[in-house]
Structure 1
Amino acid sequence: MKVALVHEWLTVIGGSENVFKEIASLYPQADIYTLVARNETVKALNLADHKVTTSFIQNLPFAKSKYRSYLPLFPLAIEQFDLSDYDLIISSSHAVAKGVLTNSNQVHICYCHSPIRYAWDLHHQYLKETGLNKGLKGFIAKYLLHRIRQWDIISTNRVDHFIANSKYIGKRIKKVYNRESTVIYPNVSTEEFLPVYEKKDYYVTCSRFVPYKKIDLIVEAFAQMPDKKLYVIGDGPDFKKVSKLAKSNVTLLGYQPFDMLKKYLSEARAFVFAAEEDFGILPVEAQACGTPVIAYKKGGALESVVENETGIFFKDQTASSIKDAVEWFDINLSLFNYKKIADHAAGFSTARFKSEFLTFINSKIDNK
């Protein structure tokens, strides 16, 4: 059986890339197709032994760093891959990977991290934050996103079976594509995090500094609680904006290597998470350390955090709501058993993901 694996880009390493890495490990002879790739990223993901084919976008100016600028070309680029010789196609998609051309003799299974966020549920937010909600540039951007939505719906018919990375995404797949899906939670390297049962007197958050992660709200909340210490790990476009909000009790650590991330997560009193995320790897990693989570009560966090057992939720994406939750947590710290929190996180392990994924794929191949 010839297998092709498809992922949008292999330029940085995030949650979806780590999922793709584990999928690829199940099919060591598979060929990989991606819009654009960096050699160092391919090597870091242990994909160098696979044949990697990139699209024409790879050869465009600044493609390896500014590839998102070529968004209007993504549908055309993904359709240029000739996958006609393969029996099984597995796409790992949060934008256009599911849109590869397939035929009736092939099985195409899509692991969907999300329908295209900036074309659907984050459409208006994306336009406002980029200043593209008015004027000629705004009109062009709106038209292009309109065309991408049309293509996105059409390309849905090229997928035989959808896997959703959470029930939350499963609902969005049903809403946007009118397709059913099976939930298989993404892999989390829980075995790399050791639980620590003696916590220090600080809170921690970690994220890429982009608007929907709401790091600014977390920092703003702690600015109103000078007696509580917060460490912020990460970098990104909003770093300067967030740094202006930080008071003396908030320390912006920037990017940190994995060992330091583990140290801060494991010793923290709690991990604070304000994004409406598709699933959210970091809250599970924090729990693997025995660290409770204080999370926004929407999205994938509702599926990985057990309220009043492994963490608590706040209802609104506001600094005051975060502040109230942190203060309540501080008073009720005795509710949380660090060992039980770590045991809960073990249910999201890489071994569990690979077993469930392979079982699903094999069942669909056997029924073909």
Structure 2
Amino acid sequence: MEGSPPPCERYVSAMLLSAAGDALGYRNQLWEYCKSGPQIHTELHELGGLPNIKAALPDWPVSDDTVLHLATAESLATGKVEEELYHELATRYISAMSDMEGRKPGPTSILGTSQLRPGEPGGYRIPFNPSGTGCGAAMRSMCIGLRYPQPSELPLLVAVSVESGKMTHNHPTGYLGSLASALFTSLSVQGVPLELWGFRLLESLPLAFEYVSCSEPGVQSHLDTWNYFRESWERYLRERGLLQGSGPAVFPSQYGPAERDAEYAKWSLDGWAGRSGHDAPMIAYDALLGAGDSWEELCSRAMFHGGDSDSTGVIAGCCWGALYGLGGVPKGNYNELEYKERLKAAADSLHKLAWKEH
């Protein structure tokens, strides 16, 4: 059964808090590249704590994550579909790369956008990249779940998240991260219990596999590298007691900033927690499970850790905003964000498109 529309404010909250999570986790490069969660928490305390942070320029810019998330959202907001949408996405991703001063875009995103040729036949596709495993696709795809929030739209969500992800991260570990972030945002809008999300992600992977098998010219490289994402998620869900989709989640008895750093690093591909397509959404999901409706606890877990904290923050913030709105969030965390008006306008357009039948 299809759901009834959430208030537009929830979409606005999702877009604003995704950018807030990005800006907080980034702290103008200082915290994204800090390898110690306990150190970040100490510095946060010295700043007067989360309620005292005004996430505004010049000290708290958004990173490449929000710039590229906006590129995705504003492409979707045009109402274009299929190939027209993919060319639009490619065009806007290229354009977004001119707004990267001080934002630290990843090398895979830089390489991928340089290979795009929007307007040419198939120009939104790039070659398979054996090292395209990073989180650059996952951290810009949450809004796809706002555009396609209904259970019946899952095939569309899969297609758009996979195609948009492949535009820079043409490797299953990279673009399946895009699917995870989009799906989790969609499940937030639907109000699906958090304990089910990981299970639903595993359920969606055969659909993605079928889509890639039918649409990708050089499919064998994808098939050969497919299993790492699924196996990583199965291992994580087993550890949390959620592999069958029933909860509650089981956490270690000691799970403070130091313990989380160790745990997050254990899930990573190369020791930098949240840097890859599988573990950026995983850390965001873990934080959502542990934080409940507490924004402060969400930030502690998803934005203030010794890993790729802006990328995990941008995903967690979006889902949390869609679930809970802006209540309980210090106004300074979102009220003067860079690109606030664009974020709100994109949210409004996506809400109208997603729920126009209603």
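The table below gives the values:
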{"read-out": "Ranking 1, 2 by FRET efficiency 1/(1 + (r/R0)^6) of positions 49 and 249 (r between Cβ atoms, R0 = 35 Å, to 0.05), the structure that comes out highest", "value": "2"}
{"read-out": "Label whose coordinates, when FRET efficiency 1/(1 + (r/R0)^6) of positions 185 and 201 (r between Cβ atoms, R0 = 25 Å, to 0.05) is calculated, return 1.00 (choices 1, 2)", "value": "2"}
{"read-out": "Read-out helix-only ellipticity at 222 nm (-39500 (n - 2.57) for each DSSP H run of 4 or more, over all residues; to 500), computed value -11000, structure in 1, 2", "value": "1"}
{"read-out": "Origin of the derived value 35, 61, 4 (P(r) over Cα pairs in 20 Å bins from 0, in percent; candidates 1, 2)", "value": "2"}
{"read-out": "Source structure (of 1, 2) for semi-axes √(5λ) of the Cα gyration tensor in Å, for residues 113-216 alone, computed value 33, 24, 9", "value": "1"}
{"read-out": "Which of 1, 2 leads on relative contact order in percent (Cα under 8 Å, 6 or more apart), largest value", "value": "2"}
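The numbers here are math on the coordinates, done by the rules we state, and not lab data. None of these values were measured; they are calculated from a predicted model. Cβ atoms are built from the backbone, for glycine too; each structure is taken alone.
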